[in-house]
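Colleague: For reference, the structures are reproduced in the following blocks.
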Structure 1
Amino acid sequence: MPISRLADDSVLASDGRVLHFSVERFLRDIVLGDCCFICGASPSTVEFNNEHVLPRWLLKKYKLYDIAIKLPNLSSHSYGNYVLPCCVRCNSYMNTQIEVPIQEILAGGVEGVSRHVRTQGPHLLFNWLALLFIKTHLKDKFLRNVRDERAGDSRSIAEAFHDPVALHHVHCVARAFYTEALMDKTAIGSILVLRAKIRDHFSPFDYVDLHIPQSMLIRMDDVCIIAVLNDSCAVVNLFFEDVKRIEGRLSPVQAREVLAHVAYINTHLLERPRFLSEFDELGPQRLLAQVPAQAVLDENDEPPFREFLTRVCGPLFEDAPYYPTMIEHMRQGRMGFLFDRHGKFQFDSMDFKGDENE
């Protein structure tokens, strides 16, 4: 397909689509501007509507409209109103190309997701996860960091917490369904598809992400998906021996502890991949990375693992009478949920007496 490269290093297809947003254009039009985050169109030129950050089918299935998500500034926002502007055409195309097939895959439970990744590869799933992540953190630019205007802080959550340049690769991946870009294996991050417990006394749904280590968790019934978006699979290689020790289904807090582990590892990688896009007029765009020869952890332990554990697991127990004690134990590095003191997987995590162990 004939392409043209603009002065700012963005790339256009012959049909007018923006195949690649340069960092400069990404910051101007998407992060700071009001253009459609998929195609880049201005709301002055095409019709816009609201795109739910979590798709409607998820909100409906798990009755999430009145449930709140925890934001980076630790305030809350209901999922029902958790939307951002998107052009109508891209909204519809996103649904047919991503949401409908993902919904069908997830209908098969953890076995269906595992089978899809095994037979078809992780590309579609990774595209969907990147979409969730980029929508979550683009939404932050519409939300005040301090809601009380009298405080004199007019920054958005995005301005207070994010490095927008770090989102550029995630944005490229999130648009792959639109640009028809091929994702090289080096452009795909770590993905863990794990078995989750189903119990009457906890929610069948959970979503949490950590914006700096670009790590995320989504749990739906018996499916738990944990991903790192910017590591070229370095994290899963370093964490593989621990994953092998997970012998049963994960409780909600165990799933979050896995997220804490992968976020910690990703934060402490000594060398990081360098992501890029390649273009060939005779073939499609390719997303790929220059990857370090070996995944190595930095010996500097700051921030320590216990900070990640407290950040992601603590909120599950905010209403419990023992919350202060548990938080203190996590902060001191004296509490974990995945393995016992002998290193064995804890099968009865968050179970009541009489619950079936799996």
Structure 2
Amino acid sequence: MPESATSIAAASRALGDGELVAFPTETVYGLGADASNTSAWAPLYAVKARPSAHPVIVHFASAARAFTWARVVPESARVLAQTFWPGPLTLLLPRAAHVLDAVTGAQDSVGLRVPSHPVALQLLRAFDQDLARMPALGIAAPSANRFGRISPTTAQHVRDDLGTDVSCVLEGGACDVGIESTIVDCTRAVPVVLRPGLITAAQIDQALKKITPSIAQPATSSARGALAQQTSTTHAGSHHTPRVSGALASHYAPRTPAHLIETHALDTAIARYAGHAAVLAFSHPDERVDFWLRLPRQPEAYAQGLYAALRELDQAQCQVMLVEAPPDTPEWQAVLDRLRRACHVASASDTQ
């Protein structure tokens, strides 16, 4: 990888000193802070301009180390960790006694993840060298950009967003996944997807059937069915849905007003803005549009290129951004979730 061992060691020391370090994961670049260091939280929230009640995800080099931050680890969480870690999956678990309120937004649950990017794993191992230490050291890492804006998928995106506010940015190339991790709430009797990602609800259901065929039934094999539950205020009696990263109505948003447009309405929308629109679409460019980007029709490839495309079109500084809507099918739910939040004002009717 581009980063040397010296760079990893320097980043680890910076984290130990309460400083912020941006680093790559397979999903997006994270803005890392020592999750156990109370002095690191004020700089993190200041640089991100992040609400203090918004929880963050804590990253570890292994499931064994991650689970030291949970007071209870149900079998469902262990199965999901064994199946998908390292990888783009965050497990929400009951927090251990030592976990700071700043990590959880003062909630009783904590989001834990083991990323698969080699640079992230090198940094996590360097930071948590003392394996006899209990609980483990973890790195809290929201996306390395200003709060609510487009997440970074390259080191240059981080530098463009945060400039000199972060002195250490580890280089790891473009992120392979390109959108944030799937978040699964394992504090319930039946796990529920709270944020869609590359790992789908159907894949989660399939993994949980290793325990018993009935445990996954309420989520169903359809992403639509599982994701619908995240809008409920309660589940299974008095269980309230916790706040999680990336769940606000407006998130991942460009500065240019963005509209999510169905394919059949794209031509009309282009004509309406008469050369003042930037377009993200599946089809070939229209001569009426000066700034047009195409992304693949495969959901994983689309997701990998999505944030970079939104950033590029945002730089065109057009009056509006028109985004051709992907199919509303289970395999596209993660991409649609990001686009609906990026275009939340213009596309409110599209979510009905």
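Colleague: To which of 1, 2 does the computed value 55 (percent of Cα pairs over 25 Å apart) belong?
Modeller: 1
Colleague: Have a look at 1, 2 and say which one yields 13 for relative contact order in percent (Cα under 8 Å, 6 or more apart), as calculated. Walk me through the intermediate numbers first.
Modeller: On the way: 1: 13; 2: 18.
Label of the source structure: 1.
Colleague: Ranked on mean count of other Cβ atoms within 10 Å over residues 40-47, which label among 1, 2 comes first with the largest value?
Modeller: If we compare mean count of other Cβ atoms within 10 Å over residues 40-47 over 1, 2, the biggest value is for 2.
Colleague: As an exercise: semi-axes √(5λ) of the Cα gyration tensor in Å, for residues 104-239 alone, calculated from one structure in 1, 2, equals 29, 20, 13. Which structure is it?
Modeller: This figure was derived from 1.
Colleague: Given a value of 11.3, 32 for Rg and Dmax of the Cα atoms in Å, for residues 256-311 alone, point me to the structure among 1, 2 it was derived from.
Modeller: 2
Any read-out appearing in this document is the output of simple, stated calculations on the displayed coordinates, not a laboratory observation. Note that this is a predicted model, so its numbers are computed, not measured. Cβ atoms are built from the backbone, for glycine too; each structure is taken alone.
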